[in-house]
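Nothing in this text is a laboratory measurement; each read-out follows from the coordinates by a stated rule. Keep in mind the model is a prediction, meaning the values are calculated, not measured. Cβ atoms are built from the backbone, for glycine too; each structure is taken alone.
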Structure I
Amino acid sequence: MARLTGGDVLEYCLGKPGTWQDEPWEGDVVAKVGDKIFAFLGSGDAVGVKCGANREEADELVDTYPGDVTKSAYIGRSGWNTVRLGGSVPDEEILELIDTSYQLIVAKLPKSRRPPVAE
């Protein structure tokens with residue numbers, strides 16, 4: 001069975017209500033909901049997602065998949081991890097992590113800016 005690609009991940013992210021693609025830094029593609037990033041897609045071989053409210057929650061995933069999940073640079077202290085595509089993390093779990101990241105970010109948006117389906 002074929003594994004998820006960066007293109008698959010971007011398509012999945014953009015299928016969520018109220019999402020759009022941005023490139024805030026040259027060559028770094030992100031998926032946003034409202035004005036907030038919920039997935040960093042970078043070069044396409046990994047995805048950066050919010051994996052918990054804090055570093056301790058996000059570290060559970062790092063401990064489960066050492067080498068394939070790492071603390072994200074700069075924002076890792078806030079619960080963000082980078083998940084390598086095609087590694088030991090099952091594709092279904094990567095999609096669930098994207099769902100969780102999306103939900104965590106939507107919850108932080110003012111109610112007036114949340115996508116209707118995400119309520």
Structure II
Amino acid sequence: MFKVISLLKARADISRAAFIDYYETRHAPLVLELMPNILAYRRNYVAAEGSIAFDLAPPFDYDSVTEIWFHDRAAYDEALAVLMSPANAARLAADEEQFLDRSKTRLIVVDERASALVAD
């Protein structure tokens with residue numbers, strides 16, 4: 001499988017609750033409509049309580065860690081090409097302007113590794 005992670009920051013003028021509500025009810029359905037080949041799409045909302053940032057670490061500058069899986073790199077490339085077509089890119093940008101600080105968006109291709117937990 002092939003995975004990308006997106007780090008997203010809410011606009012400064014909207015609450016956490018409004019950010020999550022918009023993402024879940026408007027943006028996530030749009031992404032699923034516009035991007036073919038998605039196998040899994042998880043939105044992880046950063047919670048300050050229990051989170052740890054070491055003394056010299058910069059403050060968290062994102063509100064969602066989003067994970068999207070594709071079958072392989074070719075499926076991702078195809079989905080990205082569809083998403084970045086002029087009409088779809090315009091729809092996505094207009095939607096993101098409603099709740100994101102787009103200047104802080106990051107999309108990261110990752111090489112995911114997992115270890116199985118062994119039960120006693």
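Calculated for structures I, II, distance in nm of label points 7 Å out along Cα→Cβ at positions 32 and 56 is largest in II.
For which of the structures I, II does the calculation of Rg and Dmax of the Cα atoms in Å, for residues 16-71 alone return 14.1, 42?
II
Tell me which of I, II gives 25 when you compute relative contact order in percent (Cα under 8 Å, 6 or more apart). Here the read-out was taken from I. Looking at Cα Rg over 2.2 N^0.38 Å, point out which structure of I, II has the largest value. Between I, II, the highest calculated value is found for II. For distance in nm of label points 7 Å out along Cα→Cβ at positions 80 and 104, the highest value in the series I, II is held by structure II.
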